[in-house]
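Each in structure tokens, the structures are laid out below.
Every number in this text was worked out from the coordinates using simple rules, so none of it is lab data. Note that the structure is predicted; figures quoted are calculated from it, not measured.
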Structure I
């Protein structure tokens, strides 16, 4: 008889993704607990020095990190500390805290991609508005369009396309500026498009083209997912990007520039897969649950 594993799914909003994971983990003899990082805290009066609701006397066998949650810089830092503590206590995390930190900060992701030879749009991340304006002026002289993104952001929220390269505001006093690639389809639809490749344990498990009449191609921004069979180059760079941050699983966003060259936009270490699931017969949650349990068992052996 298999030993029951006590596992936590961390999220502040246990949505469709949490429910799918819970169902598949229960099939694998796991007892699943929904928890939020907001409710956990350092408590030095306890033996393990950390309080997790329902785990006062013991620790979970593993934690699947779905959502960190919104908050101030201090709140986010405190939640990440909880994950650092769990790692120090040798609790398997899916994904690991180091991977999450590298990919949550877009500037760090961009640096790693560029430094290790993976093509990504030209990017600048100054803090001073004067420098940001100088960058945009140079972009205008080259007749290039820029895009302003929040350093910590997801689902296409708060992204601004600076069509005239005019800067009216900053996002949290940081200017994450990126060259806006010409990603409009050359098909008769003439929609804007990019690609999401889902990688788990160095294998591509699902791939879609995201197409939208608007410039933003996130599924949450109204984009339509279309199943694709990624070519060898897409597979290669998606796996390399995932390996670069040592992700257990990752959603790698890829775009074609005006010359049809592939560039990586982002590596998502806490990716959603609802849009991907609509395009494949594979049970994505089941694949992720098995990979998670494999990591737990590897630690125990």
Structure II
């Protein structure tokens, strides 16, 4: 069996909160959970002889794809929107991938990536909307099963819904039924929140958040359909709360994560009253490579 590029990440117990556990996806080689699905997707296509890949990304998906591409000797192009930081663009380029800036939001970059893939024959890589990604991400729940007792409550940030799909797939596969799920987004990127409220896919008119890696105007339909099988609580936090949570998390663990990850961390760190006193809480620390300076 081939050695995986992603790592089994630690599960640590919070030192500041009672019965709260962090799944440390920030410790992946690409600093986020994205590497799990990207590796599965790339190996699938590579086994079919494909060695050219083009992706749309706000940053982390592209960085993880570039990392996998470097390790497997693949040609990778990443289309990013203008909101992607120069720091992140340089990091992706540093792994040998080509980067093109196109559009003001991820959705526009995605249209460009689809067009390039069609014209060149490269494999198109969505940052969140592919069953191969979801299955790759679900492996983190397999790990959690060996690391802790079943949680009562799970907290996760949601962007386009790929991580949520993976987590729900993993919960089902491991028969971890009855786990309450709190999904968290920033106010300016509330695509899952609005879709869950309407019980149908709602496309946002715009994205306006510092947590730009959550910036999909529209979630994958699978996230909504899978979520209907679970007890879901949707939460929104401000940009300021997401950033404050990253600072508190750094103070506790010495680990830097993005505001997109801070959205999930904001619930236990700023609103611990959200949980019953007897609940065991699992927080997915999804990570993020875009942490250029001291927060």
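Ranked by percent of Cα pairs over 37 Å apart, structures I, II are topped by I, which has the highest value. For which of the structures I, II does the calculation of Kirkwood radius over Cα pairs in Å, for residues 128-271 alone return 16.1? Matching structure: I. One of I, II was used to compute relative contact order in percent (Cα under 8 Å, 6 or more apart), and the answer was 17. Which one was it? Checking each candidate, the match is I.
When helix-only ellipticity at 222 nm (-39500 (n - 2.57) for each DSSP H run of 4 or more, over all residues; to 500) is computed for each of I, II, the one that comes out at -9500 is I.
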